[in-house]
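Asker: These notes open a run of structures that come right after.
Each value in this text was obtained by applying a stated rule to the coordinates, not by laboratory testing. These numbers were taken from a predicted model, which means no experiment stands behind them. Cβ atoms are built from the backbone, for glycine too; each structure is taken alone.
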Structure I
Amino acid sequence: MAATVFIPNYNGAARIGRALGGLREQSREVAVVVADNGSSDGSRELVREQFPEVALVELGANLGFGPALNRAVAAMPEADPLILLNDDAEPEPLFVEALLERLGVGVDSVAGVMTQEADPGLIDSAGVVADRTVMGFDYLHGEPVAAASEAPAPLGPTGGAALYRRAAFEAVGGFDERIFLYYEDLDLALRLAARGGICALAPNARAVHAYSSSLGAGSGRKYQATGWSRGYMLRRYGVTADPRLALRAAACESVLVAGQILRDRTAAGLRGRLRGWRAGGGLPRRDTGAAQLLDLSAREALALRLRRRG
């Protein structure tokens, strides 16, 4: 069957048309599934009227990024491999073909390359990587697109431009449905890598990305969501069990939260971290296992994080 692309959508009428239009121009035949999180802005009507070939999975409420995709994947049991694309990303014609070409023997996932809308010659994200405190970073962010051709593979794909073997995705339970939004792709990458899963990088699988078009780069809503996910993962992966990692994580998180309070006048990130930390309590600890983690100092980790924020 044709490769299947899954797009999560929530009130994306202003942007999803570009994503779907780009998929119509692919060099390989594709089936497209939109997982709609209870949109009220005409998104569903737009898909039905302008893209009748697209399968629309209507969830009725905003379940979040990962839960929406889990349900859409479950509704399409024959789809394999699973290709994910953000509703604010416009794929180039070779996007799907380039992802499929990198799905070699033993490869469980493939990372595409998201380029910056303001300057498509620069990389927004070529996957995700993480340090020993499971702080995540967009791989190759800010580098020229050509850098992806010579770079080693990341830990895993970014959820906005990804391919997964269905068997590998299902073996680890798909996306963690406790995570509403942000870092669910990092968590999935860590769980796949922990069991020996291999990620490949597809430098020619490119999509232009409108960064944080949904919530806004410096909004309290985004800081709350990212903070929750960060607090949850710190506890779920037992980072604070190691005193040195606990101190390192506390230093980085304090600087980041202080910056949000001073620069954007919001403590939503702090509140989110506390809520996520509490949500991770009492759950089985996750082990990073065979995952290749970066050995960064606090200064290096903050520099990478602030490079994205800048």
Structure II
Amino acid sequence: MKVGFIGLGRMGAGMAANLLKAGHEVTVYNRSPEKTRPLLDKGAQAAAHVSDACQGVAVLTMLADDGAVGSVVFSEDGILRHLAKGAIHISSSTISVSLSERLAAVHEKAGQGFIAAPVFGRPDAATAGELLIIAAGAHSAIDIVNPLFEAIGQKTFVVSDKPEKANLVKLSGNFLIASVFEAVGEAMTLVEKGDIDRRQYLDIMTFTLFNAPVYKNYGGLIADRKFEPAGFSAPLGQKDIRLALAAAESLRVPMPLASLLRDRFLTLMAHGGEKLDWSAIGCIPANDAGIIDS
């Protein structure tokens, strides 16, 4: 399948590489052209402009936030103007519910398809083709691009024919993950201050009660206080909690824990943690308890 791929960060690079590995014809675009070189060596074609990546059956975007997605969709050289009628824009970015609704409307008006397909998984999962995909959009469009999903992920969950519903699921999931950081950080601080080794404590908890990757992997980062290099940076975590709160406000759903998490991220960044992994908020309870310095 002839596809374009826009956004070659740590997630996008692995996803595009797996599309190539599966035999798809991939044209790649990134704002920093040097990030395209490893993929060109694997057989990708380089796009000098966003429009050059919009010449196939689909174009997939994996970008940081609403602003980045909006710029590649709505610019003069963007997806909306240059994607063919009947072709499909797949947005795997974690964006707001409101932007997803807008994208669905403008693509439909232009005779184009739009699928929201955000993913769960860190960069190593993207490289391994083991992402979990949350997809929403017209079922006919999802059927067309399913071979792309099979190349980048281990399972696709189709949740609705309305694209914005996938973004709501993704934001709620990231809220749950960040909640784990806070809970693990508080519990680990409690036992550490009571002279229990925090790594031993994590081993006990993940063997007995919480035998899940989110506790094992992120809990390990918190126990080891190893937050660089960031798999997913603190500012992106704060952005996702802010978007979850915006969705909650529109639906009139109180989320007091999400408000706490927003402030935890702001505290982390105020103390110079912008380049740290988002799980670093799990060390704020230890700082509050006087175990570590900020």
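Asker: Tell me which of I, II gives 1.8 when you compute distance in nm of label points 7 Å out along Cα→Cβ at positions 6 and 78. Working shown, then result.
Answerer: On the way: I: 1.8; II: 0.8.
The read-out was computed on structure I.
Asker: Here's something else I'd like to know. Supply the structure label, taken from I, II, corresponding to relative contact order in percent (Cα under 8 Å, 6 or more apart) with the calculated value 18. Intermediate values should be presented prior to the final figure.
Answerer: Working: I: 18; II: 14.
Source structure: I.
Asker: Starting from the value 18.0: which structure in I, II was mean count of other Cβ atoms within 10 Å over residues 46-53 calculated from?
Answerer: On the way: I: 14.4; II: 18.0.
Of the options listed, only II reproduces it.
Asker: I, II: which one has distance in nm of label points 7 Å out along Cα→Cβ at positions 70 and 286, as calculated, at 1.1? Before the final figure, lay out the partial values.
Answerer: On the way: I: 1.1; II: 3.8.
It must be structure I, since only it matches.
Asker: If we compute distance in nm of label points 7 Å out along Cα→Cβ at positions 30 and 126 for structures I, II, which one ends up with the highest value? All intermediate terms of the calculation are to be shown ahead of the outcome.
Answerer: Numbers: I: 2.1; II: 0.9.
Answer by largest value of distance in nm of label points 7 Å out along Cα→Cβ at positions 30 and 126: I.
Asker: For which of the structures I, II does the calculation of Rg and Dmax of the Cα atoms in Å, for residues 102-197 alone return 18.2, 63?
Answerer: Here the read-out was taken from II.
Asker: Suppose you compute mean projected area of the Cα convex hull in nm², for residues 222-261 alone for every structure in I, II: which one lands on 3.4? Intermediate values should be presented prior to the final figure.
Answerer: On the way: I: 2.6; II: 3.4.
Label of the source structure: II.
Asker: P(r) over Cα pairs in 5 Å bins from 0, in percent, for residues 134-181 alone was computed and gave 4, 14, 20, 28, 15, 11, 7, 0; which structure, I, II, did it come from? Don't skip to the end; give the middle numbers.
Answerer: On the way: I: 4, 14, 20, 28, 15, 11, 7, 0; II: 5, 20, 24, 23, 16, 8, 4, 1.
Considering all the candidates, the number was obtained from I.
Asker: Consider the structures I, II: one of them gives 0.15 for FRET efficiency 1/(1 + (r/R0)^6) of positions 94 and 230 (r between Cβ atoms, R0 = 25 Å, to 0.05) as calculated from the coordinates. Say which. Working shown, then result.
Answerer: On the way: I: 0.15; II: 0.95.
Label of the originating structure: I.
Asker: Also, I was wondering about something else. Name the one structure among I, II that log10 I(q)/I(0) by the Debye sum over Cα atoms at q = 0.07, 0.13, 0.14, 0.16 Å⁻¹ of -0.24, -0.90, -1.06, -1.42 was derived from.
Answerer: On the way: I: -0.24, -0.90, -1.06, -1.42; II: -0.28, -0.90, -1.01, -1.23.
Checking each candidate, the match is I.
Asker: Still on this model: Consider the structures I, II: one of them gives -11500 for helix-only ellipticity at 222 nm (-39500 (n - 2.57) for each DSSP H run of 4 or more, over all residues; to 500) as calculated from the coordinates. Say which.
Answerer: Working: I: -11500; II: -16000.
This value belongs to structure I.
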